[in-house]
Each structure stands twice: as C-alpha cells, then as structure tokens.
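Trainee: Each structure below is given as structure tokens.
We did not get these values from a lab; they are worked out from the coordinates using the rules stated. Everything numeric in this text was worked out from a predicted model, so none of it was measured. Cβ atoms are built from the backbone, for glycine too; each structure is taken alone.
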Structure 1
Amino acid sequence: MMMSSDVLAADGKTTIRREANEVVRHRIEAMSLARLKETAPGVAASLVCVDHSSMAYLEPFYGAEHRLRSEGDFRNLTSRLLDASIPEASRRRIGSDDVTVIGTTLRELFGNTHDHARTDTDGRPWRKSVRGVFVSHYQIEVDRLQISTQGLEPLYLYMSAHRKLVKQKHIQFFEISVYDSGPGFAARRLGKKVDPETPIQDEYEAVTSCFLKHVSSKGKPTDGLGLYRVMGLLKRRRGFLRLRTGRLSLFRSFAPESSEQPELSPADLTLRDVSTGVESPSIHAQAEGAAVSVILPVGRSARW
C-alpha cells in the first residue's frame with residue numbers, strides 16, 4: 001500500500017485507496033507497535049519496513065539512531081515471534097538453543113537486506129523500498145506432503161527425509177522469509193544492473209559467490225560472513241533454504257544426515273535450480289529484489 005501511487009478497483013479506473021487503507025490500517029498499526037500476533041492472519045507474524053515513511057525503522061529491528069539491533073535483541077525478538085506464530089503445545093518443544101539458532105539466522109538475513117537492499121548499485125537510496133520478515137508455523141500430515149509442498153519437488157524430498165524420523169502422523173516446520181525490493185543479489189555483487197543479455201551462468205555465479213566466506217560487496221575483509229554463517233547454521237539445524245532473485249530460483253537442502261558432519265564443505269555452499277534440482281541454472285521470470293526463505297524442523301527431526 002505505502003509503495004503504490006494508487007489502488008484501483010477491478011475496472012482498472014476507480015480508485016479505492018481509501019477503502020484499501022482502512023483494510024490494512026490495523027495491521028500497519030500492529031507492526032508499528034510490535035503487537036506481533038496482530039500483524040498477519042492465522043498462525044504467522046509479519047513485519048515490514050517501508051523506507052521514507054514512518055515505518056522505515058520498526059522498533060523490533062532497530063534501536064537508537066536507526067542502528068540495527070544486536071544478536072541478543074534478535075533472540076528476544078525471535079522468542080516473541082515464536083510466541084505469536086506457533087501454537088502453545090508446539091512452542092514448548094522449542095528450547096533456548098533453538099531460539100538462539102533461529103534468532104541468529106534472522107539477524108544475519110535481515111542484516112544482509114539492511115546492508116544491501118536500501119540503495120541501488122551506485123549507492124543511491126531508493127525513493128521507495130521495503131524490507132520485510134514473515135514467519136509462520138506449519139503442521140503437515142505425513143500423507144499429505146505432496147499436496148502441502150505444492151509441487152515443489154526439492155521441498156517435498158526434504159520434508160520426506162524428515163518424515164522418516166517421526167512416529168507421529170504429522171511433522172512440523174518453522175518458516176522465516178526475509179524479502180526486499182533492492183537491486184537483487186547478482187546486481188549488488190556485480191555492481192551493475194543485470195540485463196536480459198547477461199548470461200544466466202554469470203548471474204548464477206555472482207549469486208552463489210555471495211554465500212562464500214568473506215565475500216561481500218561492502219569491500220571490507222571482516223565482512224562477508226552473514227550468508228556463510230546462515231548456511232552453517234542450516235546445516236547443523238537440518239534446514240532448507242530457497243532464494244528467489246533476478247532470473248534465478250535456487251535452493252539448498254540439508255537432509256537429516258548432513259548434521260553428522262557439522263563443518264561446511266564447498267559442496268554445502270552450492271545452490272541448485274528449483275526446477276531441475278541441479279547446479280546448472282534455468283532462466284525464470286525476472287523478479288525484482290530478493291526473497292530468502294528458510295525452513296527449519298520443529299520437534300524430534302530438529303535435534304542436532
């Protein structure tokens with residue numbers, strides 16, 4: 001809403017911006033006041049920062065002078081997000097170590113979008129831009145995995161592997177999605193806009209290099225640990241990552257047995273195409289910005 005110049009009815013002519021504002025007003029106020037349970041319908045929570053507005057630096061993410069909050073603050077935020085987005089019975093199964101892992105993952109992912117998505121490739125602030133977080137809990141019946149994963153084969157295979165570890169009739173997962181309207185991973189890494197003539201392999205290599213240790217467009221030797229650290233946490237936590245940016249739709253899946261060797265190997269940092277399941281990238285429809293979704297198991301299959 002805050003990003004649009006107008007909102008039109010189905011006829012494409014009649015403005016309904018006032019009516020639309022009234023529909024979302026309550027959720028916008030809930031985000032501003034950090035009333036997390038009221039920010040999204042169902043068992044979920046949503047927080048969106050909109051630059052050049054009163055919602056540019058939401059209190060859960062930012063402290064004094066608009067500085068990104070510490071890991072400790074993000075762990076506290078994670079506890080609140082879990083309370084808002086997970087049923088009480090399932091929430092009790094998530095211990096302090098789990099909160100630390102989820103909080104660190106959230107801090108790294110949101111820190112990445114804070115650092116890289118608020119400006120264009122020349123460093124100029126976007127006139128309009130968003131950075132958001134969505135979290136949700138899923139309890140899936142084991143005999144409905146194919147339906148629940150909506151035809152996304154890599155996710156189905158990942159969840160099927162966890163299915164073997166539980167005796168219950170359902171398995172549970174927690175999702176963290178961090179998204180933005182920035183230039184995208186490849187453009188930020190290359191320092192220029194990626195046009196349709198850019199070979200898709202070049203775009204893929206630019207994106208995957210963002211996950212390597214000490215690789216960052218910020219240019220400091222101490223930078224470039226955020227996404228690398230996320231991959232390490234996901235491996236130890238048996239997680240699943242999906243990335244949508246530019247013309248790429250990629251994933252990395254860590255099956256239950258992957259945590260037996262917790263140290264990251266070069267193979268752990270490779271991303272595969274969602275459509276084919278291989279490292280060779282396919283060309284997908286162009287997507288502005290970036291969206292990173294992380295899925296973590298809850299319960300027995302989550303044990304380290």
Structure 2
Amino acid sequence: MLLKPTKITALLLASAALMGSSAYGQTGYPDRSVKLVVPFAPGGSSDSATRILAEQLGQKWKHPVVVENKPGASGSLGALQVAKSAADGYTLLVTPVSIGTIEIFLKNPGFDRNKDLMPITQFARGDYVLSVGKNVPVKNFAEFVKFAKSSPSGVFHGAFGGASMLAFDGFAQSQELRHENVSYRGESLALNALMGGEVQAVLSTLTAAKPFIDAGRIKAIGIPSKERSPLAPQIPTAGESGIKGFNADFWFGLMAPAGTPEVVRNKVAQDVAEILQRPQIQQRFLQLGLIAKSSKPEEFAQLIKYESERWIPVAKKSGIEPQ
C-alpha cells in the first residue's frame with residue numbers, strides 16, 4: 001500500500017521527534033558541563049552535600065558538574081539567577097526547604113517560584129532538634145510544655161532562620177505557649193546564646209546542636225519527627241513525649257528554570273536517585289548529618305506545595321509580614 005506524501009511527512013516528523021527526545025534523555029544530555037547554583041555561602045551542609053552529588057554526577061555524565069555559590073537575600077539571589085537562565089538543564093538550583101516559604105518573608109524576591117522554576121528532585125533531608133539550656137528543668141517535650149505554661153513570661157526562643165522559626169511558632173501555637181523569638185544572625189550564634197543563658201530554647205538542626213549535646217553544654221529534649229534520627233537514636237521524638245502532630249524537618253533539592261524539558265528533569269532525577277542508593281554516598285551524607293533521599297519531580301512539587309500551605313497560616317497568626 002502506498003502512503004500519501006502528507007502521511008509520509010507526518011510519520012517522518014513523528015519518528016524524528018521520538019528519536020530526538022530519546023537521544024536528549026539518554027545520551028544527548030548533558031553534552032557539556034552543568035552548573036549547580038547553591039544560594040548560600042560555602043561550608044554548610046547544603047554546600048558539602050551538593051559537592052558530593054556534583055562529583056558523582058560528573059563521573060556518571062562524563063562532563064564536569066560545577067558548584068557555584070550565590071549567597072544573599074535569604075537565598076533568593078541564587079534562585080533568581082537560575083530562574084533567568086536558559087531552560088536547557090545546564091543551570092540548576094540547589095534549593096532548601098525555605099523555597100516553600102519565601103513569599104512569607106520576602107515581598108518581592110524577583111521571581112515567582114511556581115512560574116519561573118520547576119522541581120526536579122529532593123536529594124537530602126535532615127532533622128531538627130529542640131534543645132534547652134542545661135539549667136532549664138525539663139527532660140522532654142511534655143515537660144517543656146508544662147514549664148513554658150507555668151512561666152509568667154513564657155519562654156525565649158533563639159531564632160536564626162525562617163524555616164526553624166516557623167516550625168517553633170507552629171509548635172508553640174499548637175500547645176498555646178507564650179514565647180518570644182530572639183533573632184540571631186546564624187545558627188551558631190543562637191546556640192551560643194542558649195549555652196550562655198540568653199534564651200531558654202533553640203530549635204536547630206541536629207547536626208549543629210549534636211556536638212554541644214554530646215558535651216553536655218545543652219540538653220536535647222526531642223526531635224519533631226515521626227521516627228528517631230539515625231544520627232542520635234537516643235533522643236526521643238515529640239510524639240513519644242505525647243506531643244502529637246509536631247513534625248518538621250529540613251531538606252535540599254534541585255530545581256530548573258521553567259520550560260526545562262521533562263525528559264531532562266526526569267533524567268536528572270533518575271540519575272540522582274541511583275547515586276543516592278549507593279551505600280558509600282549514604283554514609284558520606286550521614287557524616288554531614290543528612291539522610292540521602294530522592295523523589296520524582298511530581299513528588300518534589302507536592303512537597304514544596306505542602307511546605308508553603310502548612311506554614312502560611314502559622315506566619316499569619318504570628319504576625320510575620322513579608323519585607
């Protein structure tokens with residue numbers, strides 16, 4: 001049977017599109033170096049984990065994966081750079097949990113998270129821990145709630161970042177606790193203030209607090225997670241103390257400029273997932289205080305949406321206004 005020219009043309013075009021898509025997804029991408037933009041200064045856990053991931057992706061892709069630090073404006077400068085980059089998969093954003101709450105704190109970050117960026121995958125998560133000064137007479141979450149309610153002035157909480165502050169505010173609101181956030185310009189300063197007795201509690205990353213907990217300089221009263229942390233299995237969860245529903249953690253992931261082909265985003269997500277399954281990589285992440293965790297693009301999109309929706313009501317009740 002002879003095909004009409006129009007049908008032949010359509011078949012050829014369809015075949016070429018499929019071949020191009022397959023090549024792009026399997027061997028065409030990447031064909032040169034890829035840049036991962038970290039919106040924070042070098043040296044933190046996000047930066048260190050990103051460099052491990054970049055090293056492994058570079059070996060897998062046979063092309064360099066370069067890490068570029070772009071700190072400033074609560075991470076929005078790095079996000080803005082990626083949002084304005086070509087949508088070809090060669091400039092990707094390393095995003096923290098705060099990407100889901102950026103509109104709570106910044107009136108105009110210069111980009112729209114939902115319109116200018118596209119999720120690829122989560123690649124790590126970590127636990128928070130609520131710590132108190134060694135002279136605060138509590139041992140767990142339940143005792144802390146009783147202590148805070150019995151104090152005429154409530155409790156003073158050392159706040160250092162939007163995500164952890166919102167998490168503590170949410171906890172305090174759920175338990176009807178009076179508290180005041182005392183702001184510090186960094187996690188280490190908040191923990192130093194806790195050790196010095198300037199504040200009574202700090203909700204921080206377990207990674208940062210653990211050395212001081214181990215040294216007996218502060219006391220860990222619990223982790224706001226459904227399960228105990230493999231980094232400190234001796235510390236109970238909030239639920240074990242009878243505080244139900246207080247779950248908060250932090251995470252890192254990858255995002256791409258809007259319009260990046262789905263086949264490229266899927267390839268990056270699949271390759272990251274394969275790397276994170278390697279026991280040696282999981283161990284290296286644990287040494288940073290992180291748990292290797294991957295997701296599909298649509299799963300990561302749901303996680304970002306969840307973080308945004310859960311904290312907006314908390315911010316409104318706390319009277320937080322975007323600046």
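Trainee: For the read-out Cα extents along the principal axes in Å, a value of 89, 40, 36 was computed from one structure; give its label from 1, 2.
Mentor: Only structure 2 yields this read-out.
Trainee: Could I ask something else about it? Can you tell which of 1, 2 yields 17 when relative contact order in percent (Cα under 8 Å, 6 or more apart) is derived from it?
Mentor: Working through the options, I get structure 1.
Trainee: Something else: A value of -10000 was computed for helix-only ellipticity at 222 nm (-39500 (n - 2.57) for each DSSP H run of 4 or more, over all residues; to 500); which of 1, 2 is the source structure?
Mentor: It was calculated from structure 1.
Trainee: From 1, 2, which structure was mean count of other Cβ atoms within 10 Å over residues 91-98 = 13.4 calculated on?
Mentor: The correct label is 1.
Trainee: One of 1, 2 was used to compute FRET efficiency 1/(1 + (r/R0)^6) of positions 147 and 203 (r between Cβ atoms, R0 = 25 Å, to 0.05), and the answer was 0.95. Which one was it?
Mentor: 2
Trainee: When you work out distance in nm of label points 7 Å out along Cα→Cβ at positions 51 and 243 for each of the structures 1, 2, which one comes out largest?
Mentor: With respect to distance in nm of label points 7 Å out along Cα→Cβ at positions 51 and 243, the highest-scoring structure among 1, 2 is 2.
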